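Undergrad: Just below sit the structures, each encoded as structure tokens.
Each reported figure results from applying straightforward, stated rules to the coordinates on display, with no laboratory input. Keep in mind the model is a prediction, meaning the values are calculated, not measured. Cβ atoms are built from the backbone, for glycine too; each structure is taken alone.
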Structure 1
Amino acid sequence: MNESDFDRLAEETMVAIEEAIDACGVDIDYDSAGGILTLEFANGSQIIVNKQAPLTQIWVAARSGGFHFDYDDDSGRWRLQGQGEDLFSCLGRYCSEQSGEEVVLE
């Protein structure tokens, strides 16, 4: 994947995450700046989602750990490196763990 394709796909994904957070019904604040999306929960905890252009990955830092996602051309989704789970499924689970409420991101 070239740099411009990565930038476009990653930016579209960041916007889609923001829209999914807005639609999920759970009180999660977010801020986006410089390719970094910060999700903040009522208990003060955060999840950081950022673009890693040199590796063509999206990284997620949550209480449960750090996770790297690669783009899968076949499915058109970002997949957890080595496991294949979808970014939105994983992010929903991480948000659920940190918010104490069920979070479904679609």
Structure 2
Amino acid sequence: MPVYLMRFSYTPETWSRLIQNPEDRRDAARAYVEQVGGKLHGFWYGFGEHDGYAIFEAPDNGSMAGVVLAIAAGGALASVETTVLMTVEETLEALEKSKGIGYRRPGE
């Protein structure tokens, strides 16, 4: 199954609610992805551009997109970005495939 990195930031209102009522959001994240047959591999908070990071596994891009859209529609996030992660083996396969593609630079 594909693996995804989700980076997100909470709204100030969400942080205020979490301060008033601290909650382990891993349980919620796990429940969302399990509804599409996926799995939560990890959930972290950090300092910097994003407030949190999660690693998910999902059956396909459409399933993961559904999870992200449902979460984003809830209004608790100020931003969310999701990246499909590739294994080293997948990258090596892509490199091999790229050998046979004749690329021409624009204007040449």
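Undergrad: Of the structures 1, 2, report the one carrying the highest value of relative contact order in percent (Cα under 8 Å, 6 or more apart).
TA: 2
Undergrad: Using the calculated result 9.6 for mean count of other Cβ atoms within 10 Å over residues 16-23, pick out the matching structure from 1, 2.
TA: 2
Undergrad: Out of 1, 2, which structure matches 1.00 when FRET efficiency 1/(1 + (r/R0)^6) of positions 24 and 88 (r between Cβ atoms, R0 = 30 Å, to 0.05) is calculated?
TA: For FRET efficiency 1/(1 + (r/R0)^6) of positions 24 and 88 (r between Cβ atoms, R0 = 30 Å, to 0.05), the value 1.00 is produced by structure 1.
Undergrad: Here is a follow-up. Assuming 17.6, 61 is Rg and Dmax of the Cα atoms in Å as calculated from a single structure, say which of 1, 2 it is.
TA: 2
Undergrad: When distance in nm of label points 7 Å out along Cα→Cβ at positions 32 and 72 is computed for each of 1, 2, which one produces 1.1?
TA: Checking each candidate, the match is 2.
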